[in-house]
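What follows is calculated from the coordinates using simple rules that are stated; it is not laboratory data. Keep in mind the model is a prediction, meaning the values are calculated, not measured. Cβ atoms are built from the backbone, for glycine too; each structure is taken alone.
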Structure I
């Protein structure tokens, strides 16, 4: 568990006491003396807020935004034409593969199937009768072979007629949710007309476009989190499943594909999401608040407090997460650092702070 960063606040009462003592020290007994502005300024401690560094696990993250989609989104097309005589599902209904969604008027197809069945039965009976005769050599081989081919052709014709009749029932091609119904009762549809759309929302995906300079940071299997505007207080888990090995020349980015487990059904295709991808982890990192940093002349530094006086210390920083930033060099970890009031400080400035146990920073 991370150590607590204790914040110190200057108090007005303490400041006034210190100022009075500093002015009094310049006057002898029975003497009257007025301190100059520079003397007053030098003797007056500057109120600041300070904190102690802490240790915590830090995650380096990359932020990206995109729209959630479904990898399993199938249009359901009519495989035969006909009038819609029954609708069995509506938008939002969950269906399974093979479930009947609607029925077309298949009477003509049923009669064609029965006709093909009758022709098949007739030739099959004749073929069976001639099989025994052919075995005894009572019919020519050519005639028997011709009858055999007729039987096979009628079997295929019957199978096709039966299949077309079955196609008068429009079925779901995949498990999922009916995302749209595009036909109405009594409507006549033609072959290849889209009747429904089925979407499997149990697992969603997102395509993240990431600058090519970041390519080395990402790999399949990395974890990610996301939030959506529809439920901003909830964080959902995702996994980077694929990294494209090619760069999009139009914008200089590569594509990372994230899979999202949506068994709860709280997410939907089309939602706008904000992703945070963790690409590195530093355990037990030394961290300080981001506002403690002073960044000037390509250098990063902080003010360290010792015995009421500050000194400026150059530090090296690592990864940043939220309000915390990792310190990889320049601090031992037990220093008291200034986090508010740096603009009024310089090396050797006197400062005033007091403990405030109600306020803390933690990693």
Structure II
């Protein structure tokens, strides 16, 4: 099979580095462009010595110029850029015939007013929102296959949505009772100089942050509301933990009156029986980040607490893998009709 010419725009951050790790060895990918304003002119192997001698590691970082990217013959571009920066480049690449997989938040929300509320500025390309597909492969595979523009979900949303969506669709839970507590590794904050992210500030410490209105809450509530068929408001408390990567989420909810706890396991089994990258741990199964880091798996377990009447949902994923770059590659495989595990067969 002819390899697909691929570009990574913003390849010097943590999600960009993870995309490089996956795509450099993807059997159907030919990397033809990697961009970074900061590293432009430097060989890929100089910026990331770990990739020296990998196929394609001889590429040189360039400026993120859409015309130059299109001139390489690239058919698809992954955008690993900050919100607000991605949208203009996405538009320019789409106009030049490329398909785009955006890892920023620019195309995850359907309503530009919600984007402005949570991100603090007007949406830079509201006319593109209707055509963007929210890239949860387990639930939107058909739409992703035909999409020109895919918005890869955030890391926290993936860890919360995949356990909850089948249960809300089946009307098993009281939507007003949802509470999600998530713990994320420091790489989730990005590769930038920030006093709060220094080793001595994070090591041997755990703290909540981004409360009560973390930006990811916007897309989480959007997708929960679509599944429930009515507006859902979620209490979401993210925490920073002193590990490089990994997210653990515990979500609690009340069962609707008359629903047996066993229905939770049945709904999850029905939703994910054929899902390559969802591993169901069953009742009593507690997810553990050490089993998912550097993979594209999400592990999901659940339990019922008869004392409180609450369902407890547990999920673990790699925030750079299933929560970002791995999931984006999963979408890429769907878009081009490839083996769904292509480039992702790592345990």
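Among candidates I, II, the computation of FRET efficiency 1/(1 + (r/R0)^6) of positions 78 and 126 (r between Cβ atoms, R0 = 30 Å, to 0.05) that gave 0.85 used structure II. When FRET efficiency 1/(1 + (r/R0)^6) of positions 46 and 70 (r between Cβ atoms, R0 = 25 Å, to 0.05) is calculated for each of structures I, II, structure II comes out greatest.
Who wins on FRET efficiency 1/(1 + (r/R0)^6) of positions 94 and 174 (r between Cβ atoms, R0 = 41 Å, to 0.05) among I, II, i.e. which is largest?
I
Between structures I, II, the calculation of Cα Rg over 2.2 N^0.38 Å yields its largest number for I.
As an exercise: FRET efficiency 1/(1 + (r/R0)^6) of positions 238 and 270 (r between Cβ atoms, R0 = 30 Å, to 0.05), calculated from one structure in I, II, equals 0.95. Which structure is it? Answer for the origin of the read-out: I. Comparison across structures I, II (criterion: FRET efficiency 1/(1 + (r/R0)^6) of positions 54 and 166 (r between Cβ atoms, R0 = 30 Å, to 0.05)) gives the highest value for II. Each of structures I, II was scored by relative contact order in percent (Cα under 8 Å, 6 or more apart); the highest score is held by I.
Of the structures labelled I, II, which one yields 17.2 when mean count of other Cβ atoms within 10 Å over residues 262-269 is computed from its coordinates? Computing mean count of other Cβ atoms within 10 Å over residues 262-269 on every structure in I, II gives 17.2 only for II.
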